[in-house]
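Below, each structure is written out as structure tokens.
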Structure 1
Amino acid sequence: MDGIESILTLSYLPQLGPARIKQLHSAFGSCADVLERDPQVLAGYMPEVALTELGHWHRNPDHPIREQVKRDSDALHRQESTILTFLGHEHYPELLYNISAPPPFLTIRGSITTLELPQIAMVGTRRPTAGGRDVARSFARYLAGAGFAITSGLALGVDACAHRGALEAKGVTLAVLGTGLDTIYPARNRALADEIEAAGGTLISEFLPGTAPEAKNFPRRNRVISGLSLGTMVVEAAVKSGSLITARYALEQEREVFAVPGSIHNPMSRGCHALIKDGAKLVETADDIIDELGAAIAYKKQQCSQPQEKAPEQHWLLPFMGYDPVSVDSLCERSGANTSEITPALLELELDGLIEQRGCHYCRIC
């Protein structure tokens, strides 16, 4: 049984969600190994109802779960997407795996390498003010130009503004869906989803093809948005909103939370003010976020095993750089490369100590 089939089988056992599946994976090395164990060996790792059902599954070659898994596995492999499981897949994001309940699998449309970039989540109300739209768009444009990937949920309002701001900067943006990849929600953002993919960005879902936009799916989607990101920025949000759920997930995941203050008369600012009272970092400019997340480069450096020394002339991007600050957009024009090629190259050069970042510009230091 391959990785995705074993994961699907476990997910259909009663009371086994992503958190328990991760615990089983950690304890036994793989989900396939879990299914090969005698249910008695798994006592203490699974609730009794799941152990009982697993026993039935072992004894019955026609168990309903087997047919359901076959249908779902076939559907996943038919759609035009990449499937990443947390069974040691090299592109499964480590930041996401480290949360308490990571998705056992992800389906991906577009670039996979974007998952390895330092990401900033931007979320907020679906009905922002004109000022809120401007803030989301301008912050995303600046941060994407500075080399961060912008991650959001493809919703109307702040989410869409964040994605578009990143696209305007010719930067990288990732959209995490609360539906299957074959069901873009809301429908009016289908064109935006296509733009994200065409620009080298990524569409991500933990849901099976055909999954409809049900309310229960969106909090799950929100934990993935924050789990992929080094920090979450809330632009405008009511006190009771999905954006604050995302911020709470970020805090539980020990990630940074940023909030943009607003007018005391704007009900969409009250959620941000509540976050600031609870310790979120107040931000007035995008540089406030860049200053706070300077450790992002250090984090990425820790993830690089045995970095190789490179002489300056050995890297293809350096001839297009000088000792004066240059933007990602200018490097795209000079080199003919696109942002999805430039951004990881800049990160590599920075890790090697050959360039440094100054705001949203880069310059050589040797």
Structure 2
Amino acid sequence: MNVPLLEGRKVALVHDWLNGMRGGEKCLEVLCELFPDADLFTLIHQKGALSQTIESMPIRTSFVQHLPFGLKKYRLYLPLFPLAIEQFDFSDYDLIISSSHCVAKGVKHADSVYHISYVHAPMRYVWDQFDTYFRQPRTSLPVRIGAELMRSYLQNWDRNTAKRVDTFLCNSNNIRKKILKYYGRESQVIYPPVDLSNFKPGGTKESYYLMVGAFAPNKRVDLAVEAFNRLKLPLKILGSGQDEEYCRSIAGENIEFLGALSNEKMIELYQQARALVFPGEDDFGITPLEAQACNTPVIAFASGGAMETVTARTGLFFTEQNIDALCEAVEEMERSWSNFVPEAFRQQVSRFGRGNYKEQMAHAIEHGYRQWKAEL
């Protein structure tokens, strides 16, 4: 699949940072397939951490890449991200496609360049999830003070640079509402690519619960750990990230940290888990769909993207983000996990797919560019 109207046009792809294959990078991978001759701009790039499709692109990084511990401690340079993203030169390009959950949508460019932005979330660290990232008891005092001092500046920058985007796309109705709230702009929802071709129902269900994903503050791995400490039920956790050390330090013997595993082993764990635990507020959330494709129900906090990817026929919701509420939901799952039926899972996951995303993105980019040219 290609975008005929844009053949021969010089295209720039912009992504916040490239250091692992998470949901945002899976979206970017499809953009790289649509525009294989594009140049890719990012704040930092950890070589070898991405798919071959992304690694094969010409990748240009910012000065953050070369700062002390820029690759490992890049989050500490958050106040510099606006300056870094604005240093890129797009004067030779016809089209910019940004994939943004932080600053990528804020690139500077001439009015003669069309900019369409696929937003995974407005900068969550400074908007609705500021407390989750910077006001936790374990947040160090210097980090907390720095975040408080920089919040207003980053909010203003994020809001003002929305004017640099000609067309907004987003990954869910959840994020569409946030774009309207924080930027005052409308956007089109295109659900992200979820490649479920290898995720199939498997063997007999076992007694353990499962978490999959990054140890980012908004994922609330700590909440799951504390709840399962109380319940004494087995919990297996896949992934790594900034909160990992803390979560390991408070975990009981019934909680197992598995780090990164092969896709085959991960799918096997999905298939045999009693349920997936999803206690955070995510922008969209691909892991609940992967679990449902394996006929595994989901226990989800009733907020964010989970409200679009999980239904009452495929999981259970808890409405307060605390230990008591999550424990009650797990106890309910213990009583009802065998009542979930395969047909409900099949119907839910059929709404999402990589092919759908690719086709809709190609159409939206071409339509947006055509409309923008007509208005010049």
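FYI, it's all coordinate maths here, none of it is from the lab. None of these values were measured; they are calculated from a predicted model. Cβ atoms are built from the backbone, for glycine too; each structure is taken alone.
Observations on the model:
- Read-out helix-only ellipticity at 222 nm (-39500 (n - 2.57) for each DSSP H run of 4 or more, over all residues; to 500), computed value -11000, structure in 1, 2: 2
- Of the structures 1, 2, the one that 0.99 was derived from, the read-out being Cα Rg over 2.2 N^0.38 Å: 2
- Which of 1, 2 yields 22, 18, 11 [semi-axes √(5λ) of the Cα gyration tensor in Å, for residues 288-343 alone, calculated]: 1
- Source structure (of 1, 2) for mean count of other Cβ atoms within 10 Å over residues 96-103, computed value 18.9: 1
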